[in-house]
Structure 1
Amino acid sequence: MRRLILSAIVGFILMSCSKPENVKLIHVLPPIYPDYTDVTIPVNVAPLNFLLRNEPDKMVVTINGGNDSITVNGTQKIDIPIGKWKTLLASEQGKSLTVTVTASLNGQWIQYEPFFWHVKSDSINPYLSYRLIEPGYEVWNKIQLVERDISSFNERVIADNNLTDGSCMNCHIYGNQNASLSMFHLRGKNGGTILNKDGKLRKINTKGNGMISNAVYGNFHPDGRYAVFSTNIIIPEFHAYRSERLEVYDTASDLVVIDLDNDKVISQPFLSDTTALETFPVFSFDGRWIYYCVAKKIPLPDSIKSLKYNICRVNFDAKQGIIGTKVDTLWNALKMNGSACHLKTSS
C-alpha cells in the first residue's frame with residue numbers, strides 16, 4: 001500500500017514539473033501584473049510574485065541565473081518560494097536573472113519573450129508603511145496604517161480606526177525616513193495630530209487662531225523640532241463627463257510652520273494670501289528652505305482645467321524660528337504649460 005501511495009506521489013510530482021509540449025514561441029512580453037519586466041531589484045527584496053492579465057489555464061515560470069534556477073507552476077499567478085528566492089538572489093548579486101513565462105491559453109501553450117531582473121548587491125531599507133482603506137469615495141468603515149517588511153510579506157498594524165470610534169486617519173509622515181520621528185492626523189471630534197518622537201506619543205492641536213483648518217499635508221524639518229504644513233479646505237466632486245471620475249480641489253489653502261517642542265504656530269501673511277492657493281510644502285534637505293506649490297485663485301470647479309501650480313521657495317531660520325520674506329519662483333507653471341504637486345526634496 002505504501003509503495004502504491006509513494007508511486008502516485010512521485011508520478012504527480014513528475015507530471016506537475018514536466019515541461020509543456022507543443023509550445024508556440026511568440027515575440028511579445030508577457031502581460032504580467034505588476035509589471036516587473038526588466039527592472040533592477042535590491043538583493044533583499046521579497047519574491048516578485050505576479051499574475052498574467054489574460055487569465056491562462058496554467059502557467060510555468062522559470063527564473064534562470066548563472067548558478068541556479070527556480071521553476072514555479074501556477075494557474076493565473078505564481079508564488080515563488082521565499083527560501084529558494086533568497087538563495088538565488090544571494091548567489092546572483094551584480095548579475096541578471098532571465099525570466100521565462102510559458103502559459104496555456106485555451107489548451108495552446110505559448111512561450112513569451114523572456115525578460116530580466118537585474119540584481120544589485122545593495123540592500124533597501126526593508127520597511128514601508130501605507131494606509132489601507134476601502135476603494136471607494138465616500139466611506140471609511142475600516143482604515144489601518146500598516147507597516148510591511150518588504151524583504152518578506154510580514155505586516156504589522158501601526159494604527160487602526162476601529163480603536164478610535166471609526167475616525168478617519170490620514171497623511172502619516174516620517175522625519176528623514178526615521179521610524180522614531182513620525183506623525184499622522186486623526187480626524188473627528190476627538191481628533192488631533194499624533195506625534196511619535198523617540199517612542200513617546202503625544203496628541204497636538206494643529207489648528208491655531210486664524211487658521212482655516214487643521215494641518216493637512218506636512219513635512220518634518222531635519223532637526224525634528226519643526227514641521228511645515230498646508231491648511232486646506234478640500235472639496236471632492238464628481239465630474240459630469242463620463243470619461244472622468246472624481247476631482248479633488250482646494251477652495252482655500254495656506255502654509256504654516258509648527259514648533260513641535262513649544263506648540264507654537266509660525267507664519268507669514270504672504271503664505272495666507274486669500275488670492276492664492278499655497279500647498280504641498282516640504283523642507284529642503286538642510287532645512288534652510290521651504291519649497292511649496294502655489295497657484296492663483298480662480299473660480300472652481302468651473303475653471304479646474306486652468307488651475308496651474310508654480311514651484312516656489314522661501315528661506316527658513318531654524319535657530320530663530322522665522323520664515324523669510326523673499327519668495328523665489330523656481331518653476332513657472334504658465335510658461336511651462338503644466339502644473340506641479342506633491343514636491344519631494346533630496347540631498
Structure 2
Amino acid sequence: MTRLLVRAAAAIAATCVAASANAQTYPNKPIRMIVAIAAGSVTDVIMRAAATELAPRLGQQLVIENRGGAAGILGAQACATAAGDGYTLCVIYHSTTSYNPLLFEKLPYDADKDFVPVTRLFFLTEGLFVNAGVPANSVAELKAMAQAKQVALNYGTLGEGSFPDLFLRWVNNQWGSNIVGVPYRGGGPIAQAVAAGDIQMSRVGVGNFRALVEAGKVKALGVSAAKRTPLMPTVPTFAEAGLGGYPGQGWWGLAVPKGTPPAIVTRLNAEFAKLFREQKFVEFLDGQAVDSSPTTPEEFAAFLREDRKAAETLIKIANTPRTEYKPEQ
C-alpha cells in the first residue's frame with residue numbers, strides 16, 4: 001500500500017511539473033478561438049479585432065472558428081470536447097451557460113462542468129428593428145399590426161431557446177400576437193434578412209444594424225438600454241417605447257475547456273482583460289454598441305451563477321417549457 005501511495009504521489013508531482021512547464025512556455029503554437037455566432041456578426045467582428053491585437057502580445061496567432069446556430073449549442077459542444085491545453089478558447093454568451101441548461105434536456109455539453117470561466121468581455125446593447133417597408137414607425141404601431149393579424153410578421157432568432165427567441169415568446173404572450181420566429185446563425189445574417197425583407201423584424205445587437213439604418217433599409221423602434229445610445233440618439237429606449245418589463249441583458253465572455261491549467265487561465269485573463277480596458281479598444285467597442293466589462297475568473301464565475309437565476313425568471317415570464325435538444329440535421 002505504501003509503495004502505491006508513493007507511486008501515486010510521484011505521478012501527481014510529475015503531472016504538476018509538466019503542467020507548470022507547459023504554462024511557462026505557453027503559447028508555442030497558434031490558438032483556436034471558437035466563436036458561437038456566424039461570421040460578420042458584431043461579436044465576430046469584435047473577436048477578430050481582439051485576435052489581431054492579442055497575437056503579438058501572446059506571440060502566436062489566434063485563429064477564429066465560427067460555430068453559429070442552435071442558440072450557441074454547436075459552439076459550446078465543440079469547446080466542451082476540446083482538449084484543456086490552452087489552445088482552444090471558447091467565446092460564450094448568455095445562452096451557453098444561463099438559458100440552454102434550463103431550456104433543453106440532453107444537451108451535448110455540461111454548462112457547469114465542461115468550461116472554466118476566464119473573463120466576461122462585454123454587454124450588448126440590443127434593438128428592435130423592422131424592415132423599411134413595414135408600415136410601423138413605433139412599437140405601438142407595430143403592436144397594433146401584430147394584434148390585427150392581417151399581415152404575416154416573421155422575426156429572426158438565433159434558434160429555439162435563444163435570447164431573441166425568448167423575447168419573441170414574451171412579446172407574443174404580452175400582445176396576444178402570433179409573430180413567427182425564423183432561426184439564423186448570427187446577428188449579421190439576421191440584419192441582412194431584415195434589410196432584404198426575407199423577415200420583417202428582429203431584436204439583436206445594435207451594431208449589426210447601424211449601417212442598414214443609416215442606409216434607410218431598416219428602421220429602429222427601440223433599444224435595450226437605460227438611456228438612449230449616442231449611436232442612435234433619436235431612437236427611444238424600450239421603456240420609452242412601451243417594451244419595459246422584460247428582464248435580462250445579453251453578454252459575451254471567454255472560457256476554456258475543463259482541465260486547462262490555472263496558470264494559463266490567469267495568463268489569458270490578464271491579456272484579454274487588459275485589452276478590453278484599454279481606451280482605444282473601448283472606443284472601438286463603443287462604436288459596436290457594446291459595453292466593455294472584463295472581470296477576473298472568480299468574478300465571472302459568480303456572475304454566471306447570478307445570471308442563471310435571472311434566466312429562470314425570464315423563462316417563467318416567457319412561459320417557455322423545457323424540451324429535448326435535437327441536433328440540427
Legend entry - When mean count of other Cβ atoms within 10 Å over residues 66-73 is computed for each of 1, 2, the largest belongs to: 2
Legend entry - Of the structures 1, 2, the one that 26 was derived from, the read-out being relative contact order in percent (Cα under 8 Å, 6 or more apart): 2
Inset, instruction - Compare mean projected area of the Cα convex hull in nm² across structures 1, 2 and report the one with the greatest value. - result: 1
Inset, instruction - Identify the structure, out of 1, 2, from whose coordinates distance in nm of label points 7 Å out along Cα→Cβ at positions 98 and 242 was calculated to give 4.8. - result: 1
Legend entry - Entry that produces 0.05 once FRET efficiency 1/(1 + (r/R0)^6) of positions 114 and 202 (r between Cβ atoms, R0 = 35 Å, to 0.05) is calculated, selected from 1, 2: 1
Legend entry - Label whose coordinates, when helix-only ellipticity at 222 nm (-39500 (n - 2.57) for each DSSP H run of 4 or more, over all residues; to 500) is calculated, return -2500 (choices 1, 2): 1
Inset, instruction - Tell me which of 1, 2 gives 0.5 when you compute distance in nm of label points 7 Å out along Cα→Cβ at positions 194 and 218. - result: 2
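Where a number appears in this text, it was derived from the coordinates with a stated rule and is not lab data. Bear in mind that the values here come from a model prediction, so they are computed numbers and not experimental data. Cβ atoms are built from the backbone, for glycine too; each structure is taken alone.
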